[in-house]
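What follows is a group of structures, each given as structure tokens.
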Structure 1
């Protein structure tokens, strides 16, 4: 006896990739994730390639994994993919101390983050001029 299969949480036109425990604070990661939200997948990859932020490489790998999942696992058209969601979550926080003067100590927190990117296949819409002519 095994557990029943868990139903798929995404639509048939969506695919996702998740990266856990990224060594960057959620605030900094969310700045990079906000850059690509709602953009076509190829433009988002190009933006991440030339971004100066250190974490952009990890976000790019996660986005490319989501694109590969869409193509190989769900048979979606890569040219019509759009980044529909880029969710950033908080993971654990490592607590360290920093020695200060007179025998005191200060707390240092090293934040970790989770990243989930969902790409969706966009439906092709005819331009408004063609719809009126028909």
Structure 2
């Protein structure tokens, strides 16, 4: 997307899955230890935490309403921001694309609802404690 100096993209192998404005990374260990969850945005600003909170909440509520099913991906997910890379072996990414759409991708065999709940809980507490 034009206008941004920083990229934030999700890959599966060499295949680009999403060009993101912000992303919540929820590895499976986050089900028992929320400190594993990571949030990244193209442009980290004071507003970013509110965006993460809204993204986590929207993903959970829309899933509960049956508005979407997370995309199931085989293999590792790679999250790349400004050339730095993070590999997600098992878990879920919740992304607001550069176009503003919600994208949820999972390479976990576990319950997607549990991962979405963990993300929502983490973002809710993180915003509340840090405002």
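Here are a few things to note about the model shown:
- Looking across 1, 2, the calculation of relative contact order in percent (Cα under 8 Å, 6 or more apart) that yields 32 traces back to 2.
- Computing FRET efficiency 1/(1 + (r/R0)^6) of positions 76 and 92 (r between Cβ atoms, R0 = 30 Å, to 0.05) across structures 1, 2 gives 0.35 for structure 1.
- Structure responsible for 20.1, 82, with Rg and Dmax of the Cα atoms in Å calculated and labels 1, 2 on offer: 1
- In this comparison of 1, 2, the computed figure 0.10 for FRET efficiency 1/(1 + (r/R0)^6) of positions 44 and 100 (r between Cβ atoms, R0 = 30 Å, to 0.05) is attributed to 1.
- Structure responsible for 1.9, with distance in nm of label points 7 Å out along Cα→Cβ at positions 20 and 68 calculated and labels 1, 2 on offer: 1
Taken together, the values in this text are just the output of simple stated rules run on the coordinates, not laboratory data. Owing to the predicted nature of the structure, the values given are computational and were not obtained by experimental measurement. Cβ atoms are built from the backbone, for glycine too; each structure is taken alone.
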